[in-house]
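Every read-out reported here was derived from the displayed coordinates using simple, explicitly stated rules and does not represent laboratory data. Given the structure is predicted, the values throughout are model-derived calculations rather than measurements. Cβ atoms are built from the backbone, for glycine too; each structure is taken alone.
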Structure 1
Amino acid sequence: MKETRKKILTNAINLFNKKGVGNVRLQDIAKKTGISAGNLSYHYKTKKDLMEAVLEYMTEELKTTRSVNMAFLEKGDYISLIKTYLRFQIGHRFFYRDILEIMNLMPKAKDVFENQMQQVLSFSKNGIYLAIGKGIMLPEPHEGHYELFAKNIWAIMQTRLTEREVFGEDKSSLHDVIIAVLESHYPYLTEKGRVLFEELKGRLPILIEEEKVNVV
């Protein structure tokens, strides 16, 4: 991808995150990028064209994130896994927060949302079954239970990140989001898993301080 296009897309994402998709004009993105509105329209004639490019860019980033996290998962590096996933979610929070508005502009965004959700759920289920194999989580109590559990974790993440947007970090910090996810796992942990749970909780302050540098 050409450098100018990449700068346009990353600046658009930053503005969408901060102001909401409906409150950002192409002129705002051009100004943020340091180019003229005419130059921006050379690359993306309409906001719909720009949004399509943003979603393609985001989808490629998710593929990279998923690949990196799979390596962390296999090594049992859960701290790095959490950091990488949160960085992606927060860095593209506009998409999850404004999805209905985005769908009005571009109906195929529904498919992008569904595909991303299914990828995350698949990754979560793979992580659960790998954790069972390592003796960290208990076996599935009955067929289909952990599939529902993975969906609940997805819902918790979306709800808590939206809460953070509404009430601010003071009332819903990154620490709170991560704790909510970890606590949801607690009833399913083995003794070995509970030792890891306490270790992760103890390392969270370092995680949060490092992650603040990466959140836009």
Structure 2
Amino acid sequence: MTIRLMLADDHRMLREGLRRSMTESGFEVVGEACDGLEAVTMADALKPDVILMDVTMPNCGGVEACRLLKSTGNKSKIVMLTMHADQEVLTNAIRAGAIGYLTKDCSTREIADSVRLAAEGDTVLSPHLARSMLEELRKLEAPQDAEEERIVTRREEEVLQLIADGCSTPEVAEKLFISQKTVKNHLASIYQKLDARDRTQAVLQAVRMGIVSLS
């Protein structure tokens, strides 16, 4: 099934370039927004599978647009695009419900791969952002008792550690010699046990509890 993609960026040239490259990569670009408020309205109407959302836009920035969409129950997966790796903005984007965080110096192939992963529910990060983001969020969370009971199984710990290391679902399956469906089943169980809505929250909670570490 073709992934339905929406673009939100106030720079027309960038949108045109993304539209061409994403169309050539096999995506259906269903809409383009030039500011945050238009992105919210358009996404509610079109309900794309994935939104590539610029962080800095007029009339409501990308993070606030993401927050507004999630508050209305919109199911689109949102991948934030940013010119600079501003830690505060990235932290706010996580909390707003974005599933991906890419810098604009990514290649077309990296963006296309990230959109495909996001459509499957995988958290996607520019490689150099992953560690710094998780480290920063770990500092923001309240400390937990080191002796707090661990509630996930050994296999679930292995899955969590690989996710913390930046692996996608296919990569976790390959490394653990299990099917992708089994990985997704483990993740569903982990989400329930850790009261997390997605991979990022699950990893953050696991770091707090001492279940996984950041290498």
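Across the set 1, 2, relative contact order in percent (Cα under 8 Å, 6 or more apart) reaches its highest value in structure 1.
With helix-only ellipticity at 222 nm (-39500 (n - 2.57) for each DSSP H run of 4 or more, over all residues; to 500) coming out at -16500, pick the structure among 1, 2 it was computed from. Label of the source structure: 2. Output the label of whichever structure in 1, 2 has the greatest value of mean count of other Cβ atoms within 10 Å over residues 46-53. Sorting by mean count of other Cβ atoms within 10 Å over residues 46-53 in descending order puts 2 first. Which structure, out of 1, 2, was Rg and Dmax of the Cα atoms in Å derived from, given a value of 17.2, 54? Traced to structure 2. In this comparison of 1, 2, the computed figure 0.45 for FRET efficiency 1/(1 + (r/R0)^6) of positions 14 and 190 (r between Cβ atoms, R0 = 35 Å, to 0.05) is attributed to 2.
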